[in-house]
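What follows is calculated from the coordinates using simple rules that are stated; it is not laboratory data. Treat the numbers as computed from the prediction; the structure is a model and nothing was measured. Cβ atoms are built from the backbone, for glycine too; each structure is taken alone.
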Structure P
Amino acid sequence: MPPTLAKPPRLTGEALHAGYESRRVLDGVDLSVAEGQLTVLLGPNGSGKSTLLKTLARTLAPSAGRVCLDGQDIHRRSTREVARRLGILPQGPTAPEGLTVRQLVGMGRFPHQRLWRQDAERDARAVREAMAYADVAALAERSVDTLSGGQRQRCWIAMVLAQETDLILLDEPTTFLDLKVQVDLLELLSRLAHEQGRTLLLVLHDLNLAAAYADRLVMMRDGGIVASGTPREVFTVAHLKRVFDLDARVLVEPETGSPICVPYTRQGALPPARPVSPTADRCCVS
């Protein structure tokens, strides 16, 4: 049997330089987003994570370099064409006062609608399916501004799902949410990648949640990529020190194999743990 060829990346950034006015943030970044995977960008504040996401999504134009969507320069595609292929959820989105959940989710249908050609039945079906998948169907007639933070985030994700793109970018979707709500949202996003084959790129701050859910981690610092690979490849003592200036031990969760970051504290070193191998800088939780 011939070997299976790897699928080409859906989204790539090549030698990207970008920033705001006179302040450069990205400094020659190269990144490929693999199809059907959940990729997470990690890094300290100001490292360039959100700027990279915006540049890849075409909401921020690079000063140099190129972004390609499905092999074509994203800036040569029309706004509507990009919106049919790529959905983005920015930080802290807000909805007009009084807008219902159904109306918000329906806004995701904009790329598919034209004044002279609309498919109301298809639009309604896409909205219903998106609300059901995001588990917000019971909230359909509620005003978005009456919902909890976790409920609102699910509604925004439903809006992106109604857009019917298989490439989704989310900027800090779990910020300011309780831990249980964060886990529920990441479970939802993980299902999108692994059950529906969608391609997701997220910015997160929680190191351990990122390691638990990501297929691929990308660590950034000072506008560049320091490390990229699987969580076990990237989540090392050396990378945590270099990227976050964090003194920590990396343990391995024995059931899932996910790496866990445990910072050293003022109380002293952590209790002994069993090394994975004599040369590893990770340990198993016993």
Structure Q
Amino acid sequence: MGTHHKLNPRIILASVKGFGPGPYEDCKVYENIAQCAGGAASTTGFLDGPPLVHRSANRGLGTGLHLALGIVTALFHREKSGLGQKVDVAMQDGVVNLCRVKLRDYQRLSSGPLSEYSQFGQGIPFTDTTPRAGNDSGGGQPGWILKCKGWEDDADSYVYFITQAPVWDKICNVIGRDDWISDPEYSTPKARLDKLSHIFETIEKWTMTKTKFEVVSICDPLGIPCGPILSMKEIAHDESLRRTGTVVEVDHPERGKYITVGCPIKLSTRKRMSKGRLY
């Protein structure tokens, strides 16, 4: 940066690497390596299975978002000081930042087991590091992916269901377990922690009688947090995503028409994109 700064003290130089200074700084890095070295893979998957990488490439994109924010910060600094600077982002650092809750959970282990993890209720001992937690949502809002009607033939016929404390009574009403509302074994969040597996199995018996969209249509008006597992096919043809320009159709002169992702950031003074064009 020294030479560039001498030529133009206002210049902002942005750079992405796999790792920052340290033993891995010269290693070639791709998305999956960054996930593994940043703690994401070790905490993804089920307790009895191997570490897993996430296929959405969100860690690579996350690095770009961190870099963009760094550049914007440098621009604001330049407005105040008149000076540019170098902005560095390492992919590993970006992943660690996105996994900050898991780093927090590692430290919590020194005070005892993590009671919101399913293995707590299953009586499985914790080790000295953050475990893989399957589809647990963690925190104070226990959640799980549940089967819905048609799951035998549709690989995406599932819903994510959260047993949020303020709507516990409504959840019990919906699934036909009104007795849980006053039962001290189920009536408080703390009492439910060691029974989460049984609770979600019971809720699943109800969700399996409904399609994922029916589950959402019933639960949403009641304030029960849940969402359908949408396939890429469903996302590609989702009318609401088309209307907002999140999914757009582009007509390329050589490739022809194809679907891609538009800008997820919506600005009030910016016209949205439709069919690859701004209007």
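Of note:
- Ranking P, Q by distance in nm of label points 7 Å out along Cα→Cβ at positions 54 and 230, the structure that comes out highest: P
- Given 37 for percent of Cα pairs over 35 Å apart, calculated: source structure among P, Q: Q
- Calculated for structures P, Q, distance in nm of label points 7 Å out along Cα→Cβ at positions 94 and 182 is largest in Q.
- Which of P, Q leads on relative contact order in percent (Cα under 8 Å, 6 or more apart), largest value: P
- FRET efficiency 1/(1 + (r/R0)^6) of positions 214 and 254 (r between Cβ atoms, R0 = 30 Å, to 0.05) - highest-scoring structure of P, Q: P
- Rg/Rh (Cα atoms, Kirkwood Rh), for residues 102-189 alone - structure with the largest value, from P, Q: Q
- Answer label among P, Q for the case where FRET efficiency 1/(1 + (r/R0)^6) of positions 70 and 262 (r between Cβ atoms, R0 = 41 Å, to 0.05), calculated from the coordinates, equals 0.95: Q
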